[in-house]
Each structure stands twice: as structure tokens, then as C-alpha cells.
Structure P
Amino acid sequence: MLLPTTTTTDQRIRLTDINSPADMRHLSVPQLEDLAEDIRSFIIDTVSRTGGHLGPSLGVVELTLALHYIFNTPDDRLIWDVGHQAYAHKLITGRRDRFHTLRQYQGISGFPKMSESEFDAFETGHSSTSISAALGMSIAQNLKNYDNRTIAVIGDGSMTAGMAFEALNQAGHLDQKLIVVLNDNEMSISPNVGALSSFLSRKLTGRTMRRLKDHLVERLGQLSNVGENILTVLKKSEESFKSFFTPGMLFEALKFDYIGPIPGHHIEDLIDTFETVRDTIQGPALIHVLTTKGKGYKPAEDDPGTFHGVGPFNIKTGKKITSGKKAVSYTEVFGNTLTQMAMTNKRIVAISAAMVGGTGLSRFAETYPERFFDVGIAEQHGVTFAAGMAAEGMHPVVAIYSTFFQRCYDQIIHDVCIPNLPVTLAIDRAGVVGADGPTHHGVFDLSFLRVIPNLTIMSPKDERELQHMIYTAINHRGPTAVRYPRGTGENIELATHLESLEIGVGELLREGADILLLPVGNRVHPALRAAERLEKVGIHAAVINPRFIKPLDKELICHWAAKTGRVVTIEDNVRYGGFGAAILELLSRCDLYQIKTKLLAHPDRFIEHGSQKTLWRDSSINSVSITEAAMGLMNL
């Protein structure tokens, strides 16, 4: 491609000049570089106020510009894996003026969202889906006789997941015209782990790689049949082949044309490469691009883990802006409790899926490195890996966010619960999580887990009860799940002595003859506050902390339901199939058909992003809504 050349009269391009990718396709390389600099400044300034995924987005600014420069988006489909690196993409596709609302209530999403823009070709939020989606789109376009290109941009962390290789395998088999851009920054959220990550990181410059390969093939080709035989032997010799073609060997074995690695912050190289692939390769191609996470902002480059996803911060210092000392988080309590228990219980092992810090396991990993395992972005493998250890007498604790446990449902049933193995699922971020929105809210786990036989499910009302539940789970002989929310607890004094809770036994927190409030987990304290409000208007509410979603305390709950005749259930979970549904089933089994009930939970729709308090209010599960629901049931 003959790129526009710069002249002394070239105008400096600013982000405000760009309203769609079409506005930048005539620019020279220096102008694109100016634009990249302006985009970085804009992202840093905005995210310092809103919070967000800073490091990933800063790392792909030049890559984003080059992709939109060469490919005719939105007709050519561009799919971002996970999507937390799509801020530059949003800025040049018509959302600059709304970017200040990023991840804010009723503002634009932090991830690609099809309802937001025609340039967001696919809804993303979880990792390793891009190649499958892109392949499906490409096949569909063929069936409709369209001649568009489909491009999946996937990080090296996401590439370690099995789903990515399932898609690569099929794409190679179909010989489909598909472009995969491997964004290699050696980081996901935690540092990448595993043999594949090490394999990808054996880097040579793109120019050197191509020169070696072309020179070898050319010289051997001059040797007639002898040369062809030698080349065949080299291709069959793993060690020799690796020495010349790593990491391309892996992808070429999957029948992809491999290009790279190429520098991901050099716009001219990116443009040349993308144009060549677009115009000359008719089958599947993988372009290996080397980028720096947090590029252009030193604190993010120095500490890419912290700046992967960050709250508001001071741009000059990189320090997080806080509103003073907060209560300890549930995540910290979990991690510290497990580390403390592992001192005396040698059977405890901990497993993370590329979220070591996020799940509170950093201290455990440092203290007991031989008993800690980060399986990478491979939740399915992580659960079955845990089952294997449990079968040999260990007690694995698998700490994963609620939304990501959705990815290993079959493994929980088939590999853990059917053989009744002592594996503990530590379900972090249960309930709404805030600004990350519908792809990250953990509002389905109660519904999809409580139907599984052999699984005991607990949810603590506060951080101290979480300690006892972890202890209970570790000392239980079968599968357990402990779900707890994102954020800080109730500022309750932590326990110095851990105790096992009796399985299936709830806790009566408050007596009352008029109505029974049945909150679960993080809704217990709002329910207690609602009971205090109701007392002021003459309504005496009983409050039970069930502790166990499965098995339920039949005697306690049915006794107080019968005594009051009215029950309100409250949960940070969807209504269908959740805790409230379990209570209705229980009342039916107890022949308490006359009980008036009200189920407070998230409605049958995907919950958008916003603060937790706002979302609890909107779903009517805060203390004010609980009070109003109780008064409504009392016909007041």
C-alpha cells in the first residue's frame, strides 16, 4: 500500500477530528501517530475519573488504528476477545462525546456492545470467544455470498483457553478465510502461565523470522530432491523445527498461515502486514503482534496487573483515589482465612484461573507455592483438575468469580458432584458487581447450582460468617460452594477462632409475629434495617439468616412462616430458580399453601452496569424496597 506521505503542511490530527474510521483512512503515518498519542491521553484522562480497563486499552491503540485503516469496518467484522481493550475502538467509532460516561450508570459499556454501535460486531466480556464467533460470522457471510473479511483480536492469555483452540482447529479444517490477530503482551490479568504461554514468548522479530524461513526454504529448494528431503526431515523433527519456526509451528500445524511476530506499536509495519494478509491470503491467517500492556503511561507499564482494571486514580502519581479507610473485603477475608487454615491442614490446595490477586490468593501463593496452582484462563480444566486432586485425598479450593463458574457447569456436575468429591467452590463476586455490567454480574449461580445433588451451598451474612463457612466447607466430606459478594463487608470484628457450622441449620436473628423476612447472604443486613423501619410503624418482623441455600433449614423456616403467615425472600440473584423459588418449593412440601409470599430478586432481564447500590435499588432488594414490600404484603 502506498501510504499518504507527510508534508510540511500536514495538519496535526486530533481525536476531535475523527467521528468514524472513514475519517482516518486518508491520513499519513505521522498523522496516525499523532492521533494515537491524542487517544492515549484521552483514555488516561477519562479512566482516571471513571475507572476501567486502562492497561489493555493503552496497549492496542496503534493496533486499533491500523485495523480500522486497512479493513472496511463495519462491513468487515472486527471482534475483540474479552473486549476490555476496546476503548480506542469506541473512541474512533462515534462514541467520543459519550466516553465520559464509560461504565457509569446508563452510560456506555466498558465492553463491546452490539446495541451501542454497528462497529461492535459481537457482544463480549468473557475470554476466548472471539475466534469461534468470527468463524461463524465468516461462514455465514459466505452462505450469503458476501465478500467481507472477519478479524478476531485475541490476547495471549485468552489464547491459552481450550475454546480458542477448538475454533482454530475447525477454521483450519474448513480452510476458511479468517484473520486472527494474536495480541501478545505476555499478560492477561495475572501473569500468563503454562507451557503454551512460554512457547509463544520465544520471540524473534518478524523480519528476522521471515528472513530465516525464506532463506532456509530457498537454499534447500536449490538442492533439488535432496533439499526437499532435508526440508521434510526438518519439519518432522520437533526440536529442529522449533528452532526455526517457533512459535509459528503451532499455528501452521493447525493449517493457519503464520505471520510475525511484528511490533505492535509501529503503525507502518502493522498497516503493511494487514494489507498483505487482506489481499494475498485466502485461507485462515494468524498475525502475531507484540505489544506492551499500559503503553504510554509509565505506572501502567511498570505495574500492568494493577492497571489492568483500576478505579479512579491520580494521573501524576498513579495512586488510587480512595475515600478513606474501608472495611476489609470479602475477598481478603477468604484469602487470609484459607492461608491461615493451610498452616495446619496440609490437605488444602488452592486453584485460581488467571485471577490470583482478584480472588485474594496472592498471600496463599506466596506462603504455600507448592500447594497453589494458577491454571490460566481454563476454568473447566481447573474444576476437573481439582476433582483429580480430591480423588487422591486433597481438599482443593477453586476460587473463581461467579460469572466465570458458568463456564465449567458440566465439570461441577460430572467430575465433582456425581463422585461426591470434597472440592470447595469459592464463588467470588456473587451478585451484581457494578461497572462491568451484564457479562460480569454473578446473578445466576444460586439458580444453576442449587439443582445439583450432593452440593452444599452457603452464603454468609458478613465477613466473620464467611470465615466460619470456609472452615465448614474444608471440614465437609463432600462438594461445597460458598458464595460471597464483591466489595467490603459489614465492618464486623473478625473471628480469632474458627468454628464449623451445622450443615443445613439457619439462624434466627429477630423474632416477630407479623411477617417473616428471609434474606440470603449480603441481603441479611439490609433486611435487618428494614425490620427496624417496620417496627417503627408497628409491624413486628421476624428475620432468619438461612446460611445454607442447600440444604434449607426446613424446621426453622416453616415454623416461622406458619407463625407469621407472610414471607418475603430477598436475594442478590435472579428470581427464576433462585433462593425464593427454593422457599416456595419448601413451603409446598410442608403443605403451607396459605402463606402469602413476595420474592425480591433481580428481574428476568440482563442487568446493566452501574454501582451496586444503584442496581440493588433498581431491582428492589435494598432496605427501603424490603420495607415497602413487607408493608404491601401487610396491605398497608
Structure Q
Amino acid sequence: MKSYPPVNAKAPFIWHGGDYNPEQWPREVWQEDFRLMREAGITVATVGVFSWVTLQPAEDTFNFGWLDEVLDGLHENGIKAILATPSAAQPAWMSQAYPEIMRVNEHGQRLVHSGRVNYCPNSPDYRRFSGDMARRLAERYGQHPAVILWHISNEYDGWCYCDTCAANFREWLKAKYGAIDELNQRYWTAFWSHTYTDWSQIMPPYQHGERLTHGLTLDYFRFMTESNIACYTHERDIIRGITPDIPITTNLMGTYKPFDYRKWAKEMDVITWDCYPQPNQSPGEIAFMHDIMRGLKDGQPFLLMEQTPSSQNWQAVNALKRPGVLRLWSYLALAHGADSVLYFQWRRGRGGSEKLHGAVVEHAGRSDTRVFREVSQLGAELKTLGDNFLGATTQSRVGIVFDWDNWHALDNAIGPVRDKRYYQTVAKHYESFYRQHVPVDVLYADSDLSQYDIVIAPMMYMVKSDFAEQVKQFVAQGGTFVSTYFSGIVDETDLAFENGYPGPLADVLGIWVEEIDALYTGESNSIVMDDGSGTFTCDHLADLLHTEGADVLATYGRDFYEGMPVLTKNQYGAGAAYYIASNPEDAFLDAFYGRVLVEKGIQPAGEAPAGVEIAVRQKVGQSFIFVLNHNAHAVDVNLGEGAFHDLLRNGRASGSFTIAPYDVRVLMSETS
């Protein structure tokens, strides 16, 4: 059973802390901060994230004295440091002296100095300045005893459309396609006479420009992903050359659409991410985002780099986390693979756009507040947990595929509906397993499928050739594959398959799709199970398909395609492939996946009523069971026979117990 070592051997415990911005405060506040951090059980502080102008107030002037004091103070108080490079927010003097650093937006307008992450990722001057700062920080602090992790920049964000990016994009395309005739063929530019006759004619997809050649827009997404990764790796490689033993990362933003995070993961020593759920997101969807992050490096535990201890301030309505929810959601992250609980922010700033964003220490500067007490309680518990489940992994027999390329291609497609709902659809299928307490790994188009029993690929509009071959081998060798409507439409460059839908998945699925119907909001059809087990509603999209070897398990109940297949199963080699031809209600997914789980002999982690989550992380010889009650009332839980050690209460526990509202149990299975 696989497990991972601590992120840094100098800090072999669950990290607890968050963003600390001492440059915003006079020195006399720093000692008070250190005292309060000790009181709250803070063990790690992230410093330097937006400190560029404080570190470099002019092109040839540097000021590291204040950071020396801060890092020394943290170390003297037993607190480790995540040291950030400040490259997310270049100083105003830099933007003024080198205006080509500033980003050009999708309307072709060069931005003025404002906000943050507003630089061109392909600017040579930006790369020069950011690399120089990274080098200076690594040389000065690479041996500092407090530093345990390098944090490059902050929340890489957005695209640039400047002339430098346009020129680099053309070179990127030349390297990818070789000849312009090949690009024209892959982009299908004969449509509307959009054929390029010279590379110089290719421009970024400006808002007022070429946005309907979807091969171009898809490639610009890929190019901008790689351009921003190059900013990260430029700093990373400089630092790594000086401090090869300190891991390096940057903080991701969950399912942030403009960048392909699977590509980022290959360049990061450990995944870190900032978790700020929308108000309407359920615990299951929050768990899904954590599992996406865990899946980026094929199951390696991640770091929760940011969450708010109380409220956000960027949403339309910023409600407080109710008492107990901070603790509950922190353990939710730990249950799904986090090895840290970190916050934004330690102390609320008095000015700026985040002065009303939640913090451990509010403007009053007091420790006798509800939030400070909750953070302190959690800090004490994490200290008690020690390194018990540090590096433990999730052992999943079910995988669900999420793909950024597919997401962009799908949303670019004009028709059959405007709102494709790709992310929502993948989350919907994931949450069916979440409700049944069955762990799921989030997979990607280049993931190894062979270790799973069940693989689901909802709305796989774009099917890459390597993925199609993997699916065929997976099913032929005994796996169960589930695909859905609007799958197998186009290849990697957004060209429709010549053999129709579902393209290279047709053989393994044993079907072909003749038409795709779009249903208006409020309109639905029905799924009638052939075995009489029930009738369910479906909506959004409906494939009109024919079987070519597959068995029909359910049919549509209405409209001119009443009686046509809506659920099929095809035997292929030693395995089976299912196709769900419309968007079903949750009850259908729970019943369907429940039967598939039984077929594959996959058991849930335990029994619990709705609103209670059971998740498991494992090390060699040990299982750590997290039970989280997301309800506002107490509930009964049954984990079956066995003896457990309650890590939070430091005592023996049985498999049956009552759990209080918003409460958490962390149980370790006892081994003989």
C-alpha cells in the first residue's frame, strides 16, 4: 500500500497556519503576532507573497532587512516558513519604466498598472526581473532554518494578447504543425474562406477577432497554459539550482478553467491549492474539488494553501462560516488528501481590497473571538494527530475523468445547447459515489486506467487517440467503462470524427448516435428501465442512438424517440461498457452506480444517513476513517465490526456511535 513522505522532513506534521503579511504592519506588531500564533497553534506561516516593492523599492535598490527579522522571529518562536516569491504583483516603478510588461486584454488594450497578475507572461523584462528576485531570495534564505517550502508567485491568472504573445504563438504553432497547410487542415479553415496563406496572418483570438475557428481558440488556451507555466519554471529552476533540497510549488485554484492544471502538476513538487467554495456548493462538490487536486499528481497528498477562517469578501453575499464549519471543512480537506490546513489570512489588513476578508486575527486584534477560539481548537487537535496519517493515500477502485482540453472544446462548440454544463456533469456523477461512501480518484486523459475496476468519462466530447486506446484495453481486460451523451464527437484539434459519434469509442460501446436533441429549460423526458425497476426523469441533452452489439437496458419514455435506447451495456472482451444517452436525475445515478458497484464487489466505507460523509486514507497496516457530519443535527453511524482508536478523543471506539452536529471523528483501525 503506497504512502508518501512528508513534504519536507524538517516539518513532519500537519501544517497549520497561513498567509502572513508583516510588511503591512509596524515592527511592534510582529512580536504580538508571534505570541498569538503560538496561542493559536500555528506552526507554519506563508510570507513574502506580495512583497516585491518592499523588497525592491527601485530597480537598483533592495531591502531584505525586514524579511531577515521576520524569518528569524518565526524561527525563534518555533514556526516554519513557506517563503514566496513576490512575482504576482510587480511594483509600479517597473510597470512605468517597462510598459511592455503590462498585459494586453482580449480587446487589444494594454492595461495600466493595477490589481495583480497583470503582466505579460512572455515579457522578457518580466522574466528577467522575476528571475533575479527569485535568485536573490534563494541565495539569501536557502539555508534559513525556518524555510520549508518555496511558493512561486500566487494564483497564476488570465491570458495576454499582446504583440509579443502573438509572435510567440505563431512560433508555437509552427513547432506543433510544421506546415501552414497542416494547420489549415486541422483547423478546417476552408469553412467561411478562413484559410491562412502565411503565418503572419494568425492572430490571438481577440474579442473582436477570430473566435469561431475553434482549433485556434483551443490552441491559444494550450499556449497560454504553457506560457504561464514557463514563468513558474523560470523561477523554479533558478531556485532549485541554489536550494535543491527544498520543495517548490505554486497555489492553484481548483477547477480554474483558463489553465490546464494537469500540465502544471508535472512541474510542481507538491500540489497546493486555495479552497473558496461558492455559497451554493455542497460538501460533495467541495470534496470533488479536493479530489481533483489529489488526482493531479496521481494520488499524491496535497497542501490546502488557503481557505478563509470565517468569510470571504469577493462574492455577492459573503456569509460567515457557522460555528464548527471551519473545523468540519478543514477535516474534509484532510479526509480527501490534504496534509495541511492553512488560511488566508492571519491578520486583516486595514486597507486594500481584502480588508473585509476573513482572518484569524480581526481588526480588533483580540484573541477572545469565536474564530480565534475555533482556530486554536483545531491547532491543538492537529498537534495531537501528529504525523499519524501524514502521507496516507486514498485507495480507490473507481476513477472519473476530468479534462481541461475537453472542457474548452466542449464550451467552444456552437450547439446543440449553449450551456454545456461539463464541470457540473462530472461533479454530478462523482457525487453519486460520494453519497454512497465510495472513494473516487479523479483521472485525466493521460492517466493510467489499469488500476481501476470502474472508470467514468462523462461528456467526453473530445476523445484523444491515446485515451481511446486506453479505454479499449481497460475494458478488454475486465474493466467497466461508463460514458454519456455528447461523447466521441471530435479529436484533439476539434475535428469531428468521420465515422460519426461516438468516434473511436464506437466499438467498445457497441452503439452509434444518429442525432442529438436539445431540451429547453423545464422540459424533460423519461428513462424507462427494461427490467421494471423504475422510471426516471432526464433532461438537457438526449442522444438518439442505435445499438451495434450493445444490450438495451432502458428506453426513452416520450417524444418521437420514445422506445429508443437511453441506457446500453456492451460486452467487450472480459469487461463491459455502459452508455447513458441523456442527463438523468440523481436517483437514477444512485441506483445505476449502486448496481455497478455490486457487480464489481466494491463495498462502501460504512453506513450513515444523508449528510454524513465517510472517507478513508490508508498507510501500510493502518486505515484512517474520517466521519464528518454535515448536518445541523446528531446522527447515528455504523462502520461495522471492528475495534478502532479515536485519535481526537484518545480512546477506544466501536464501529457504531452517534456523532454531534458538524462534528468530526477520526478513527484509526487497530491492527493485530
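None of the figures in this text is laboratory data; all of them are computed from the coordinates on show. Note that the structure is predicted; figures quoted are calculated from it, not measured. Cβ atoms are built from the backbone, for glycine too; each structure is taken alone.
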Which of P, Q leads on FRET efficiency 1/(1 + (r/R0)^6) of positions 316 and 572 (r between Cβ atoms, R0 = 41 Å, to 0.05), largest value: P
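Supply the structure label, taken from P, Q, corresponding to mean count of other Cβ atoms within 10 Å over residues 268-275 with the calculated value 19.5.
Numbers: P: 19.5; Q: 22.1.
Structure of origin is P.
-11500 is what came out when helix-only ellipticity at 222 nm (-39500 (n - 2.57) for each DSSP H run of 4 or more, over all residues; to 500) was calculated for one structure; which of P, Q is it?
Numbers: P: -11500; Q: -9500.
Answer for the origin of the read-out: P.
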Structure (P, Q) behind the derived value 4.1 of distance in nm of label points 7 Å out along Cα→Cβ at positions 20 and 124: Q
